[in-house]
Structure I
Amino acid sequence: MAILDVNIGNLRLKNPVMTASGTFGYGLEFSDFVNLEDLGGIIVKGTTLSPRQGNDYPRMAETPMGMLNCVGLQNKGVDYFAEHIYPQLKDIDTHFIVNVSGSSPDDYAECAARVDTLEKIPAIELNISCPNVKDGGMAFGVTCAGAESVVRAVRERYHKTLIVKLSPNVTDIAEIARAVEAAGADAVSLINTLMGTAVDIERRRRVLSIGTGGLSGPCVKPVALRMVLQVAKAVRIPIVGLGGIMTATDAIEFLMCGATAIEVGTANFIDPAVTIKICNGINEWLDRHGVESVKDIIGVID
């Protein structure tokens with residue numbers, strides 16, 4: 001057995017395989033398929049200060065080698081999570097990480113502060129790709145100033161490991177990564193979904209209820225790998241890589257490009273046990289190549 005543990009800031013993961021927010025529920029939904037304690041971490045569905053109903057249906061569409069979604073962060077709010085979900089998670093021996101979203105820096109900070117009080121939640125993943133209501137719908141994560149404003153507000157009130165999830169819908173993702181690092185992020189995760197659309201030619205209209213959605217799946221992997229490589233050269237903090245990871249080979253590519261850990265997303269909809277298969281596959285590859293620790297392959301691609 002190779003050594004699989006890695007560190008994201010002060011957070012030690014037993015292995016580098018985590019789940020992507022929005023694709024694994026709260027983890028409990030997958031407990032019939034995988035032993036949750038065998039995962040490095042579980043990033044729960046997007047959580048906001050107040051409950052959100054999400055967008056109207058249809059809000060998912062299949063595309064070649066991927067899928068589009070515009071679910072819209074449907075959730076019952078952070079207080080519901082703390083009161084009803086957290087008690088079911090707190091004694092499971094893996095790291096549960098809350099994906100935090102908001103509509104203003106204050107919203108983000110207040111939500112993060114409430115998660116901060118939950119002893120067994122050691123980290124949050126800050127989703128800065130949500131609509132900036134105060135600035136006319138622009139996403140916080142597409143400008144350095146917007147990204148910094150949210151991270152600084154959260155950093156003042158959140159005291160554990162802070163991972164910032166970056167949007168790929170930008171001109172220079174490395175610039176955004178440097179901005180959030182300077183504002184206090186302990187790590188970055190990338191990429192979030194790419195914006196796309198789908199058309200119904202019989203009805204002569206777009207498929208999704210709001211017209212556009214986030215594209216994920218194998219089709220985005222080459223873009224994600226390129227962005228991980230760019231960010232790895234730009235920041236000193238750890239990177240969590242995601243985007244189209246379906247197999248152990250995919251995961252190893254991200255690690256070699258500079259990711260310390262990875263997240264599995266769309267693949268969970270195809271095979272609910274894929275995370276464990278990926279973790280086992282990484283270990284098998286390391287053993288087969290005589291590599292003692294997964295850390296020895298992180299960032300070997302320049």
Structure II
Amino acid sequence: MVSTLREVITEARTKKTAIGHFNISNLEGLWGVFHAAQALNVPVIIGTSEGERGFIGAKQAVALIKSIRDEYDYPIYLNADHCYSFEKVQEAIDAGYDAAIFDGNGTKLSFDDNVQTTKKCVEYAREASKKQGRDILIEGEIGFIGTSSKILDAIPEGVSFTPEDLTKPEEISAFVKHTGVDLVAPAVGNMHGMLASGHNPKHLDVKRIENLLEAAHVPLVLHGGSGTSDDDFRAGIAAGISIVHINTEIRVAYRKALMIALQEDPDEIAPYKFLKGAVQAVQQVVTDRLKLFSNIQ
């Protein structure tokens with residue numbers, strides 16, 4: 001019997017490790033992520049953004065994850081990443097997702113409006129959990145860290161790493177109290193996307209992570225993991241991060257491997273042949289990250 005997502009998150013926090021969350025856009029990405037997790041025997045979360053769900057299909061993504069979970073009896077979970085409306089959260093829950101994120105800060109809602117919609121999502125998830133006999137998690141966001149998982153020439157407009165612009169303990173405490181969310185993604189020096197240099201311009205505020213965890217009393221999620229240094233990951237996880245999101249790094253590896261395959265054999269027309277390298281490239285990125293998040297040598 002596979003553990004629930006809530007149970008594996010709790011176990012990760014106890015061990016001071018983190019669960020890797022990796023976004024996919026297709027079956028190749030899914031196999032790359034799953035094979036990496038399976039080889040290391042660690043739980044993993046698959047994420048699909050609104051755009052990715054639109055491409056794959058929400059119900060189709062659910063069917064894929066369920067088929068792998070059932071066939072391999074494996075702790076693999078599906079999260080509706082960055083939903084920008086209640087309706088998108090509702091759609092994901094109805095489709096069968098294990099978790100969903102309402103991103104009120106991605107749309108730059110006021111604190112009160114963010115609380116109001118997030119609470120509505122939580123209430124819907126609780127009711128759906130009762131009806132469907134499963135445990136659906138809702139994540140909220142406090143703090144703006146950008147919105148795009150891509151290579152950037154500069155820090156995204158509106159993203160700031162000054163102490164006054166990062167998430168504050170009193171904010172996260174009030175947010176959790178008024179919404180009842182299961183997870184919170186704060187701004188702690190992280191950002192979506194990855195600079196062309198390959199490294200984020202700011203270290204994670206580790207002390208802030210500790211203070212936020214103490215104030216929130218729910219697990220913390222780090223978004224925008226691509227471009228974060230290994231040392232920052234280790235320190236952030238030790239301080240209280242339970243889930244880490246990676247997307248841009250996967251996209252870069254997939255695209256690079258695909259380009260190489262097409263250049264090396266321009267006459268090949270069988271997708272399962274020229275996409276094999278892309279699957280392997282994704283698997284390598286995910287393997288490296290999961291080893292780091294799970295403290296595997």
Structure III
Amino acid sequence: MHVGEACYACLVEQSRRVLRQCRLSKEKEEEIMRAVEEFLAENYTGNAIPALLGTGLHRLLKSLTGCADPFREAKARSNALAQALIPMARRIIESAEDRLEATVKVALAGNLLDFGVYGAEASAEMLSRALEEKLAINHIQAFRRLIESSRRVLYLLDNAGEIALDRLLIEELKRHGLEVIAVVKSAPIINDATIEDAQQVELTHTCRVITSGSDVVGVDFKEASEELLREFDKADFIIAKGQGHFETLDEYTEKPVVFLLKAKCKSVAEQLRVPQGGSVVLVRNFE
């Protein structure tokens with residue numbers, strides 16, 4: 001997927017958000033924002049992939065600010081708040097007529113929530129409404145057939161916090177007899193999950209967790225670790241969580257891919273032809 005007209009403003013706002021986390025002087029912030037504008041002037045082209053452009057931008061920000069992990073505290077809070085929702089999420093799943101659909105919707109609710117901003121009560125309320133939402137793209141039945149015909153799945157995780165709810169989907173996949181290998185980032189980038197986050201939510205007790213080989217938002221095969229490349233080859237299908245993975249794997253055709261995401265931004269919503277904020281279960285490369 002290539003950048004849309006809304007991506008520029010989003011990247012600028014992301015940069016400002018990072019600077020607020022780093023607590024720099026106003027003069028330093030202005031200096032760095034000038035560097036951001038120069039970076040975008042040089043790299044914001046029609047062929048740019050939003051997630052990869054964002055990766056380059058956030059690498060620049062880490063270098064200029066000296067903040068290697070500006071969202072570290074927010075991620076830790078996210079993990080703790082999401083963990084507190086697990087008992088409620090389990091009750092929702094256990095009482096549902098369709099366990100798989102319920103678990104997927106819980107995982108999708110996690111993709112929308114920013115646990116570092118919303119309080120636990122607000123998150124619980126939104127989680128309880130997750131089952132009532134109609135999916136903007138609903139390939140649940142294709143997902144079910146894919147599970148039934150497979151033995152091994154590679155699960156590309158997205159953000160801290162929500163990975164606690166991804167854990168419930170991973171447990172459901174294992175209940176169907178699948179071997180699940182989950183993937184986190186090798187180094188911090190925005191609020192994407194790292195191995196530290198996986199340990200905090202006990203995901204490492206649930207399945208094998210590997211690192212991607214880089215801090216790339218989404219997947220860049222040129223920077224992927226040999227271990228990740230091997231797991232792509234060995235997997236029967238891929239689960240790709242979040243917008244960054246959709247942006248980078250939209251044209252991937254070698255294996256079936258299940259994209260699970262909320263279309264939070266205008267560009268992704270337009271690409272998928274769904275309402276902004278819509279929940280998506282999209283299966284590609286599988287009949």
Which entry (I, II, III) yields the derived value 4.5 for distance in nm of label points 7 Å out along Cα→Cβ at positions 140 and 260: II
Given a computed value of 4.5 for distance in nm of label points 7 Å out along Cα→Cβ at positions 172 and 268, which structure among I, II, III does it belong to? II
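Here, each number is a calculation from the coordinates, and none is a lab measurement. Since this is a predicted model, take the numbers as computed values, not measurements. Cβ atoms are built from the backbone, for glycine too; each structure is taken alone.
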